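> The structures considered in this document are given below.
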Structure P
Amino acid sequence: MHPDDWHGTEDDWHRTQDLDAFLARAGAFLRSRPDLHTVTLTVTEGLRTRGAHAYGSEPPVFGLLERDGEVRATYFQTPPHKLSVTALTTEDADSLAAHLDGLRRPLPGIGADRETAAAFAAAWQARTGATATLQQRQRLYGLGTLTVPEPVPEGRARVAGEADRERLVRWYGEFIASIGEHAATDADTWAAARIAAGRITIWETPDGTPVSMAGVTPRVAGQVRVAPVYTPARLRGRGYAGAVTAEVSRAARDAGAEEVLLFTDLANPTSNALYQRIGYRPVTDFAVYGFSG
């Protein structure tokens, strides 16, 4: 790699806007724990296959912490979205805050494992005067023994096709609104890409009416993540989400995924109980903070 690809000091945080340089240097570290690093693996795969502006008009930035020739942690940001960081000690969270403060780049928030997110939020608030607000508590689950939840609703699962595009666009918009986040890409582009790759499954009733959907990310380093899962509000409580999630989980396993993962919002006890009935087991907790001021 060209030395100008990276900026930083020895045994310190280094940054780059070169995705290939980042993956060349950090790839082995990221693949060492595909479950904990699922977000970074999935987003960088999206950038690799769809281009630098896959998640926004501004170029992404990547960084890593290297000591004694070994990568210890990474971060990335696809503006205008939040920073995503792998696990850090409290001291390294403080050093990352200093590193990023020196860049003078807007930082709307952070998503990371619970301890890392809290440590960085405190360090960022102390250093910049920004207000850090906990926006969501999440749990990362990994699939153990798959169990189809009973009773299975009438109907069947099928892979979404072009005829479903308008519905998927609408459902994706409703899903994003329901979680209070900004979409990583526009709904039309999202639906077109998922349909083309066969990565959205729909549950439909016996008369052919679609009632729920579940998607899956591309397989990277042996892992895939189920996302999103959405059932329109008026159709919930009938077992559709559980049925379609079980189906995409089975299909991912059958296609060779070594780890099948998903995130839940811990504020939603219904979904957390559902996924555990299907066979998902907790891996670790995550948190999302927003920064303002």
Structure Q
Amino acid sequence: MSMDQDLGAAQPPAGSGVADEAGGDDELTIGDLARRAGVSTAVLRMWESRHGFPEARRLASGHRRYSEADVDLVRQVLRRKAAGIRLEVAIAEAAASAAPTSPSIFAELRRRHPTLAVHRLRKSTLIALSWAIEDECCAVADRPVLFGAFQRGRFYEASAGRWAELTRVARSAVVFADEWDPGSRAERGPVRVDLAPDAPMRREWAVVCDALDSTACLSAWELPGQAGVPDRERVFETVWTVDPVAVRDAARVAARVAAEAGLADATPLLYELAEPPAPRVTTPVAVTALFNRVVAYVDRLV
């Protein structure tokens, strides 16, 4: 059984952003987008296939839907291309300039990948899953891009040593929390990003590992009304996946949130992550290795 296979009959909650069959009145079809932007639908499909741009919302039927913002982005690419800029560079610049589709990794995964199973898990289980993903991906991945969301800076402290080691093998490593101990920023390890007081990711726990040869993502949203619950007993709605496309979507959200928070190094990441992930087949051996680590950590911690 793959990590993405539905293990239960969980249904997405109302308002979760899961694509339905009826698009909104202000949404555009691919034909609408082509006419408004002054380009053919064939060109738009080619761009999407080769460069992952423009990013469409998919209805349950598979039909694409776009927003008014996508019209401006396509026009921007056409202007840059007419000025002599290579297509892939023009697309990367447009993608980097776009406002985040969602400032939440969890919400973006639910919206773009509605078939991902959702499970309600205690934080102690999330920690076990996180350690398994961190260990397995960084054991086999070639210079991965890593993101971690810890809600509170004090929650990160228990993992600071692990992430210092993970950063040594990563091409880039960024962690998010509400605030950090000023002295911790000078420590070796990942780049620490402060989340704004109203940032949706303050309610989220996440681990994202994006590499050419290994991908995995865990994203969880804390259910409200748990103020008096002990930390490791708190319950989260959780999704996880090893699908490279879903992992890339999660990484893009994290990079955009980092850029919005003022992290200068996030801009090169946005350019890099604007490209679609390289085709890769997730083998049963790789999924089994990750699953084995999950079982070992869950048995130890839960």
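> If distance in nm of label points 7 Å out along Cα→Cβ at positions 79 and 271 is computed to be 3.0, which of P, Q is the source?
P
> Additional query: When distance in nm of label points 7 Å out along Cα→Cβ at positions 55 and 151 is calculated for each of the structures P, Q, which structure yields the highest value?
Top value of distance in nm of label points 7 Å out along Cα→Cβ at positions 55 and 151, among P, Q, belongs to structure P.
> A further question on this structure: Quick check: 35, 34, 29 is what I get for Cα extents along the principal axes in Å, for residues 135-238 alone, calculated from one of P, Q. Which structure matches? Intermediate results must be reported in sequence, preceding the final value.
Numbers: P: 35, 34, 29; Q: 41, 31, 23.
The read-out was computed on structure P.
> Shifting gears a bit: If mean count of other Cβ atoms within 10 Å over residues 127-134 is computed to be 22.5, which of P, Q is the source?
Answer by label: Q.
Computed from the coordinates by the stated procedures, all read-outs in this text should not be read as laboratory data. Everything quoted here is computed from the prediction, not taken from an experiment. Cβ atoms are built from the backbone, for glycine too; each structure is taken alone.
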